[in-house]
Structure I
Amino acid sequence: MLYRNFATQEELDEQYNLYATVPDVGVYADFYLRESERLRSERVHEANVPFGPTLDEYVDIYPVPESEEPSPVLIYIHGGYWRARTSGEFGFVARGPASKGVATISVNYSLCPKVKLAEIVRQARAAVAWTHKNASSFGGDPENIHVAGHSAGGHLAATLLSTEWEKEYGLPKDIIKSAACISGLFDLSPFPYTFMQPQLQFTWEEVRLYSPLFHVPERGEYDPPLLLAYGGEEPDELARQSRDYLEAWKENGLAGDLLVLEGKNHYDVIDGFLDAESELCSAILALSR
């Protein structure tokens with residue numbers, strides 16, 4: 001067996017080739033971009049703000065200018081299997097949070113195979129550190145930072161929870177007050193056997209170091225509430241990854257919940273960010289109160 005009960009690459013690709021799970025993935029890409037452009041035409045924002053030394057390291061800021069008090073900040077990390085997409089395509093995720101007084105930071109990062117996974121994880125962590133330092137400049141509260149991510153972004157959000165913020169960054173160990181990982185990928189072990197490996201070029205050391213399933217924090221070390229969500233129409237492996245991570249999370253005495261969004265596939269599972277009253281967005285916002 002290559003991984004669990006999968007004997008061939010074809011069997012794994014059937015589960016992890018998410019483009020093949022919908023008739024036309026381009027419909028969703030167009031939707032993301034259209035809704036993001038519409039939001040930017042309506043709201044104050046600041047695009048392409050550098051947070052690191054490389055050109056790929058920037059954030060798009062969607063503040064809440066009408067807020068009288070410092071606003072909670074939601075850091076959103078986009079998906080694309082670590083090899084595609086940009087932050088600008090996901091500005092739409094700010095709509096629901098903004099309507100409830102939550103500022104959103106959409107993170108851009110370098111992609112495989114231009115960089116290795118270790119560098120992408122470093123950039124995600126650096127974006128959090130930058131946000132903590134600069135939140136007050138856009139009306140955000142540096143002591144009320146939350147993270148969310150979808151797909152590969154869900155993986156990156158989870159790696160933030162195993163970061164030694166005090167030791168590595170000199171920041172509060174509870175810098176992240178909650179996390180929402182949507183359709184996340186928590187065990188990277190299958191990916192070296194899939195069609196994506198020529199682009200991802202994951203090493204086994206990276207699989208070991210950056211699989212959140214293998215690095216669940218201990219209770220009392222760092223235990224923000226965690227929401228795991230996935231669509232009811234997603235492949236079985238995506239659902240299992242979330243269930244296994246939640247089980248490991250709870251085994252360590254940590255607080256976590258699971259949300260299954262019935263009727264949603266891997267791509268429309270995040271459209272709930274457009275409406276603060278949606279099942280997804282309301283669950284995420286509940287963590288920031």
Structure II
Amino acid sequence: MNISKFENIIEHSDQFLKGKKEQVKLVLCNLLSRGHTLIEDAPGVGKTTLVKYIGKSIGLEVSRIQFTNDLLPADILGTSIFHKETSNFELHKGPLFGELILADELNRAPPKTQSALLQAMEERQITIDGTTYELPKHFTVMATQNPQMQVGTFNLPESQLDRFSMKIKMGHTNEAVTIELLKASTLQVDLSNIESIISIDELLKSQKELDTIHTSDEIYQLIYKLLESTRTNKDLIALSNRCGIDLVNVSKAWAYLAGRDYVIPDDVHHIFKYVAGHRLVHPENSDVDFEHKMAAKVLANA
């Protein structure tokens with residue numbers, strides 16, 4: 001187990017995302033667990049920069065899709081074009097055929113377009129005109145969304161939210177960092193010279209090493225109790241088995257980054273609000289702080 005390079009990514013991030021080491025660690029943790037990440041916050045707080053930084057640090061090609069209210073599923077998936085010369089259809093692949101997908105402002109697109117991501121996120125493959133195409137093993141979606149009370153947003157349905165194994169919030173910078181940004185008079189961050197710290201092969205190897213992280217029956221019982229406590233509470237949306245599996249995998253990744261080869265209850269407690277919070281409440285009440293409050297109640301009562 002070699003976590004020094006992941007620690008370097010976290011420490012190095014302060015040059016580009018000051019005060020956001022915890023968010024970088026969470027995203028890395030979710031990437032290790034092969035999960036998809038949803039980042040919600042107001043515009044201009046570094047959501048896109050975070051995703052691009054992770055991509056650069058690991059050598060993943062970032063495929064950015066800017067979601068708008070007129071975006072169509074074919075704009076994302078691609079479309080088949082008929083060629084007279086060969087009398088055959090040829091697929092022109094869309095941006096979803098990538099390694100790290102930056103789905104920028106996902107909730108500005110209508111549900112029909114959002115749904116184009118469902119198969120890719122669940123199965124890591126895409127079916128177009130009856131033909132199924134495999135996506136890279138390290139394919140992952142990191143989506144950003146604006147708070148749902150902002151104009152021009154569409155709520156992500158529960159089925160879409162459940163595909164994201166983690167949801168985080170960037171948060172505003174503190175006084176010192178904010179003043180530093182004001183003096184620089186720009187939010188633009190130059191990421192062009194960042195060299196990859198971890199190779200794709202090393203990432204895949206680390207992901208495979210998670211299978212060796214020991215998870216005791218005590219941990220499985222804890223996660224079951226957390227799931228079950230939401231299924232008997234009418235004020236909450238019942239957590240799915242998919243959420244339970246994500247809790248197991250993300251807990252393993254959190255233990256891995258801590259340098260341990262076993263999961264402890266504190267791992268589950270720490271990541272629970274990020275993995276379960278967005279699945280506990282109705283999308284109309286989608287607010288990270290409220291979601292974390294509900295998650296804390298579940299932890300307290302489980």
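Here mean count of other Cβ atoms within 10 Å over residues 90-97 is compared for structures I, II. The highest value is that of I.
Among the shown structures I, II, from which was the value 19 of relative contact order in percent (Cα under 8 Å, 6 or more apart) calculated? Source structure: I. Among candidates I, II, the computation of mean count of other Cβ atoms within 10 Å over residues 138-145 that gave 23.6 used structure II.
One of I, II was used to calculate Rg and Dmax of the Cα atoms in Å, giving 17.6, 58; which? Before the final figure, lay out each step's value.
On the way: I: 17.6, 58; II: 19.6, 67.
The read-out comes from structure I.
Can you say which of I, II returns -10000 when helix-only ellipticity at 222 nm (-39500 (n - 2.57) for each DSSP H run of 4 or more, over all residues; to 500) is computed? Each step should come with its number before you reach the end.
Working: I: -10000; II: -13000.
Label of the source structure: I.
No lab work stands behind these numbers, since they all come straight from the coordinates. Fair warning: this is a prediction, and the values are worked out from it, not measured in the lab. Cβ atoms are built from the backbone, for glycine too; each structure is taken alone.
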